[in-house]
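Since every read-out is calculated from the coordinates, none of them should be taken as a lab result. The shown structure was predicted, so the numbers you read here are calculated from the model rather than taken from an experiment. Cβ atoms are built from the backbone, for glycine too; each structure is taken alone.
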Structure 1
Amino acid sequence: MQLRLTVNGTEHALDLSDPRVTLLDLLRYRLGLTGTKKGCDHGQCGACTVLVNGRRMNSCLSLAAMHEGDEVTTVEGIGTPDNLAPMQEAFVRHDGFQCGYCTPGQIVSATAMLKELAAGWPSQVSGDLDAVALSDDEIRERMSGNLCRCAAYPNIVEAIREVAEQEGPA
């Protein structure tokens, strides 16, 4: 089975010998993009979070074959060690990681979360559906699909808040 998709701005034409391969395994083992982590392999931890056509998703729950023509962004596509994205810099500055295993998924999810917030998408805790405001509860709710076993949550919230305040309203 042939698959064409764009990952971090680079087009790929791949032969999938097994149509059951997940997007996560394709990224890690076929394309060598190991920033996306395999945590629980059940969609419960968020370590495998990537953007597909600009929307975040758990790549462990999605078959690669479902992404014909899609644009996928991994943490490697958000920034590089020599050119960190603002969210990556904030995670470093606020120590938003400890062991670092969940950090790529946290950063990808936080990046998408701020775009959702700027677009006015409400969450379960949004008080006003017409004017969604950033609060710590709002950040926590929107990031609830990304677990950190080291419990760096307060620092993660601070990092996200800093970037949101720097970027200002959309």
Structure 2
Amino acid sequence: MKLTKLFDMQKALDQHIEQKHQLQEEDLFSRKVLALLVEVGELANETRCFKFWSVKPSSPKDVILEEFVDGVHFILSLGIECGFDRQEFEVAVKPSGLNVTEQFLLLYETIDRFKLDKSFSGFLTVIETYLQLGILLGISQTEMEQAYLRKNEVNYQRQADNY
């Protein structure tokens, strides 16, 4: 998956938000990590993959997709924060062999490691693990990209509406 266009769009959105809220001089890394962790939890909640005590099915795919792309926004934003958006790279997504619950747990672990080391390899691991999760959830890379584009517009509108 090529991320150049998404990085450019995310960078513009981040700059817009930081200017609007006068955050240009703030270090937002920790807040973005926490936001990503919260979004991952919201996604897990919509999939209901861990709710062994319940027979209620997961949310519809469009709800899961919207939650999924919220995480994409924060992953890209963290990459920008670390300067990784200036590097040319493509992410290859291979099946992990894990089930959805195990993939969520692995994702939390990779985010936590990245939080500590802020390395490019750690960042790539977060992206790959997240995209693997998307595939396990039945989301194609095309759907991911299209949903990101739609949600990016929504995020700009929310800023205009003082969300």
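Once mean count of other Cβ atoms within 10 Å over residues 45-52 is calculated for all of 1, 2, which comes out largest? If you can, show how the numbers build up before the last one.
Working: 1: 24.8; 2: 15.1.
Largest value of mean count of other Cβ atoms within 10 Å over residues 45-52: 1.
Which of 1, 2 yields 1.00 for FRET efficiency 1/(1 + (r/R0)^6) of positions 5 and 149 (r between Cβ atoms, R0 = 35 Å, to 0.05), as computed? Walk me through the intermediate numbers first.
On the way: 1: 0.70; 2: 1.00.
Considering all the candidates, the number was obtained from 2.
Of structures 1, 2, which gives 31 when relative contact order in percent (Cα under 8 Å, 6 or more apart) is computed from the coordinates?
On the way: 1: 23; 2: 31.
Source structure for this number: 2.
Out of 1, 2, which one gives 18.1 for mean count of other Cβ atoms within 10 Å over residues 37-44 as computed from the coordinates? Walk me through the intermediate numbers first.
Details: 1: 15.5; 2: 18.1.
Source structure: 2.
Say we calculate mean count of other Cβ atoms within 10 Å over residues 93-100 for every structure; which of 1, 2 gives the highest result?
On the way: 1: 16.0; 2: 12.4.
Once mean count of other Cβ atoms within 10 Å over residues 93-100 is worked out for each structure, 1 has the highest.
State the single structure among 1, 2 that was used to calculate helix-only ellipticity at 222 nm (-39500 (n - 2.57) for each DSSP H run of 4 or more, over all residues; to 500), giving -8500. Before the final figure, lay out each step's value.
Details: 1: -8500; 2: -23500.
Source structure: 1.
Given that distance in nm of label points 7 Å out along Cα→Cβ at positions 109 and 133, derived from a single structure, equals 1.4, which label among 1, 2 identifies that structure? Walk me through the numbers on the way to the answer.
Values: 1: 2.5; 2: 1.4.
The value was obtained from structure 2.
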